[in-house]
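Next up: the structures, one after another.
No lab work stands behind these numbers, since they all come straight from the coordinates. The structure displayed is predicted, hence computed values, not measured ones. Cβ atoms are built from the backbone, for glycine too; each structure is taken alone.
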Structure 1
């Protein structure tokens, strides 16, 4: 029986920061999102939309598995602070996606 290797997953968030002080407060408290072996890959404050209506700030965090990404996002610690980000941003969205492994 063949067992698939765990697939890397990514949390991708995009939004416009409308309250810089509130967003700094969120950043100082958002450490729980980095649990489970997470690695910050992108923190871009000048994202350029090439399709659709995207915010200016994009964040990409890599996790070893989708389960690790979902656990970090839904953790009690992160859920206690994510509302601060919601209050300091507009035009936001966040998704968890699986990485891609080309067929061999």
Structure 2
């Protein structure tokens, strides 16, 4: 779906803007140079900013709870993902790669 400049009526083209030393996608009018961020691009930029606040890796120790094992989530990760006491996760072990994938269940 095409976006058109409100002032010029010309179709806007893909462009980029810099915000907090981060390159984010925008739409730019070829005539007046106005840049806009439609909702889908704004949401994409917000997700990118949120990701930038998080550390690339976290190191956690496992805990023993009864006969189960647990790994805690860092506070900033939990807050960024909107985790509450009712949040469910899907966990998939990958023994060949020696990793555990964790996905927030919707």
#### Entry: distance in nm of label points 7 Å out along Cα→Cβ at positions 52 and 76 - highest-scoring structure of 1, 2
1
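Work out Kirkwood radius over Cα pairs in Å for each of structures 1, 2, then name the structure with the largest result. Before the final figure, lay out the partial values.
Working: 1: 14.6; 2: 17.6.
Sorting by Kirkwood radius over Cα pairs in Å in descending order puts 2 first.
Where does the value 46 come from, among 1, 2, when relative contact order in percent (Cα under 8 Å, 6 or more apart) is the thing being computed?
Values: 1: 46; 2: 12.
Going label by label, the one that fits is 1.
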